[in-house]
Structure 1
Amino acid sequence: MTPAQRERELYRNRSRSRFIRASNWALGGLLAVTWAGETIDFRSIFSPQRMNNLQRFLREDLSPWPLRQNPESFSWGDWILSIWNQHGADGLLLTLCISLVSIALAGVFGWFVAPLGARNFMHQDPLHRTLQVETKNESVLLPWICQGVRLLQIFMRAIPEYVWAFLFLAMLGLGAWPAILALAIHNAGILGRLGAETIENLDSKSSRGLFQLGASRSQVVASSIFAQGLPRYILFLFYRWETCVREATVLGMIGILSLGYWIDDARVRQHYDEMLVLVLFGAILVLLGDLISHQVRKSIR
């Protein structure tokens with residue numbers, strides 16, 4: 001049998017899923033209905049008016065105002081430095097501080113409640129140990145505690161950061177703390193779940209050995225589980241920190257004095273040239289956060 005014949009035979013004998021096929025056809029049908037329907041007019045995006053608006057935005061609105069007023073004495077460096085001194089430096093610093101404090105709070109909370117959400121640990125026979133037997137009360141309460149912690153984590157991460165921020169703005173007023181608490185609560189729910197999943201996938205030989213030697217649950221957590229799971233948890237922590245940097249910028253658009261506040265302020269004043277520079281400042285901060293996170297995760301791996 002030639003390779004081409006063998007390839008055709010493998011293709012004919014491949015495994016097939018009716019559910020996947022039906023899903024693909026349904027998705028294609030929905031896309032066709034959306035394209036043909038009147039809810040979203042895809043052709044309007046290329047209308048002459050939109051093209052004229054795009055050209056005006058690129059040629060006029062994004063052009064620095066001092067350059068349009070006095071091109072001979074304009075300096076790109078002085079203009080960018082003036083925006084940096086006015087709002088950029090303070091906005092970036094506050095954005096960075098918000099992201100660091102919020103991820104620190106979320107990380108500590110998430111890591112310490114992670115064992116309570118791990119099903120294999122909050123079991124009447126934790127990690128399948130064989131030499132100890134739980135009391136009746138423990139065997140009844142532990143699964144309920146585990147389920148309650150997991151439901152709490154779902155609730156914390158189910159509500160978006162923006163909703164948390166609106167609630168805390170109403171309670172605490174303007175300032176950095178509404179953004180910090182909003183990001184901390186949302187990410188604590190995520191990191192708590194990731195920490196529990198990390199514990200459930202650890203090699204449990206050393207932990208079972210400590211149980212068999214008579215160690216308590218808290219002693220096993222402190223001396224074995226935290227030590228084994230910490231490198232993986234730090235990877236998740238830095239990944240979520242990258243998200244906190246971005247979200248701290250966006251939360252400024254609802255009145256919190258981070259970089260996003262000044263971006264929105266420039267948009268309201270229709271100073272799109274200044275807005276673009278502030279957006280680039282935020283992009284640089286996110287890029288630096290990503291590079292730091294990458295290096296830390298690389299060294300841990």
Structure 2
Amino acid sequence: MISFYLFLVLEKFLMILPKRLRKAFFIGLGKLAYLLSRRYKKVVRDNLLFIYGDKADENFIKKTTKYSFKLLLLNFMYTMQSRYYTVEEIAKKVTFENEEVVKKAKEQGRPIVFITSHYGAWELGGSMLSAFIEPVMIVYKNMNNPYFQEYLLSSRAKFKINYIERKGATRGLLKQLRSGGAIALLIDTNVSKKEAIKVDFLGKPTSQIKTTAYFARKFNAAIIPILIHTKDDENYVIKFYDEITPPKTDDEAKDITLSTQMQTDWLSQEIKKAPEPWFWLHRRFKNDYPEIYN
């Protein structure tokens with residue numbers, strides 16, 4: 001509890017600073033984390049070597065690792081700022097691209113399964129999606145510190161986001177879709193083999209959640225990919241990709257596998273186009289390939 005209250009004091013101080021200085025502080029903190037964290041620098045290196053092999057030279061690894069730490073701290077900065085700024089103030093530097101695909105699904109009266117990733121300023125992207133395009137339900141995992149958990153959840157309250165804890169989340173997600181609502185799920189997290197199916201991700205056979213495919217089939221929901229992009233870490237574009245339309249035959253298991261692969265193909269393609277913004281600090285492949293992190 002004491003550490004949390006000390007953190008709140010620091011937060012008050014940071015929010016007094018001009019935006020430029022506050023951002024410089026978090027970027028500097030990211031640089032410091034890069035210098036000090038041997039463990040997570042190794043995670044990024046392990047991931048990059050696993051995916052790119054000899055093509056991952058030292059310059060690429062160093063540049064990507066530095067940006068990974070920077071992104072992590074910027075995402076936390078946006079979470080902090082969301083507690084103090086209005087939705088309209090936050091949205092001044094955010095634009096949307098191809099939102100017509102969402103409008104079409106809503107006009108058809110279909111629920112929506114937004115699929116996304118730990119890519120770029122994902123905290124900002126999720127908030128803006130729910131506040132301006134379509135209120136969504138997301139899944140969270142209980143944190144060890146209940147004070148910080150409440151801090152994070154409350155920081156997103158103004159964005160019309162509904163939350164459900166990961167344990168037993170299926171019932172709540174089903175209810176949301178059954179009522180014609182929307183959910184947003186990250187499809188790039190490490191997942192237990194028991195809860196997943198094996199597909200190709202970034203050229204590697206990898207366990208992937210099948211929940212999105214199952215939900216979309218059950219409720220005739222639109223699977224709409226979404227990512228947030230930036231060229232300067234200051235102005236952002238939230239891009240909606242064209243709906244993924246998987247087959248629907250009598251072979252449900254095969255259709256779900258194909259749907260999951262189509263979703264994974266989309267994400268793989270986007271990461272390969274611009275790999276740096278993906279969250280390489282995450283041990284994404286630890287359940288399928290634990291040896292790469294030894």
Structure 3
Amino acid sequence: MPTAAVLIYNPVAGKIRSKPWLIPKLQGSLRRHLGELELLPTTGPKTAGSIARYAVEHGAQLVCVAGGDGTVNETASGMAGSGVPLLVLPAGTANVLGMETGLGGDAVRVAERYAELVAQDVALGTLEAHGEAPRLFAMMAGVGLDARIVRMVSPELKRRFGKLSYWQGGFAQVGKKLPEFLIRLDGGPPKQASFALVSRVKNYGGDLEIARHANLLADDFGVVLFEGPGSLRYLKYFSGVLLNQLDGMSGVTVARARTLEAEPLPGATIDVQVDGEHAGYAPMKVEVARMKLRLMLPASFVARAQADLRK
């Protein structure tokens with residue numbers, strides 16, 4: 001059992017802001033398992049990582065984080081390679097990691113299930129986008145269409161409407177010509193695409209599974225490439241996602257890779273996102289990071305993921 005635990009939380013995350021009782025409730029639930037728990041609120045965007053790093057350097061043996069996918073990613077990046085376990089308490093819009101692992105989107109329920117969790121090392125991704133410092137990510141990176149939508153959705157719209165804001169941003173692209181880019185997997189021949197998903201997880205946005213072949217315990221990415229500048233063809237692609245028929249669909253490439261490089265076609269501006277946060281523009285490169293993250297995960301999820309790796 002940890003002798004020192006901290007809870008990092010984002011005070012303006014959707015569920016935390018709308019439920020003032022949530023953090024005290026989480027603190028009480030976790031104390032029953034962990035003993036004393038220090039509360040560490042974030043102080044603004046991009047501060048969770050430095051707070052987590054400071055906590056680990058000063059003896060924290062377990063870090064809990066309550067917030068959205070962006071706060072989770074920042075915290076994970078700050079702890080990478082430390083060997084200190086991270087417990088994710090989903091309190092955001094999509095809660096991708098919670099939905100992926102079966103923890104769900106109820107932070108209090110996750111805290112109450114602490115005894116069912118085990119520590120498991122998982123690989124992270126590293127993103128290098130044009131003009132930006134390299135950054136780690138825990139779940140996924142997107143190039144092209146979805147990153148464009150992430151950039152266009154305003155923080156105010158996201159706060160007011162949650163996931164619906166992204167659906168609105170997606171439908172706003174219907175009828176528009178989508179910018180394209182060249183992409184290489186593991187240094188292979190280039191392919192042309194308008195959207196590439198590079199994922200450590202099957203879940204996308206909390207509701208869909210696009211990279212169904214991804215495995216959080218694998219040492220590579222599940223990659224899905226979508227071709228074509230015409231936005232209307234994405235109606236077909238969306239049906240393929242819903243019916244689990246992407247693999248083999250015309251215009252779609254389903255693959256696995258450890259590295260991915262994207263370069264815009266002349267005159268095109270290609271957006272990049274990681275874990276639902278805009279991360280810059282192509283040219284970009286993604287690869288499996290050397291450092292791993294130790295996550296607290298349901299024992300049942302770990303067993304299923306390990307079984308899938310052996311197939």
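Could you figure out which one of 1, 2, 3 the value 3.1 for distance in nm of label points 7 Å out along Cα→Cβ at positions 26 and 226 was computed from?
On the way: 1: 4.7; 2: 1.9; 3: 3.1.
The read-out comes from structure 3.
If helix-only ellipticity at 222 nm (-39500 (n - 2.57) for each DSSP H run of 4 or more, over all residues; to 500) is computed to be -15500, which of 1, 2, 3 is the source? List each step's numbers first, then the result.
Numbers: 1: -23500; 2: -15500; 3: -9000.
Comparing all candidates, it corresponds to 2.
Any read-out appearing in this document is the output of simple, stated calculations on the displayed coordinates, not a laboratory observation. Just so it is clear, the model here is predicted, and its values are computed rather than measured. Cβ atoms are built from the backbone, for glycine too; each structure is taken alone.
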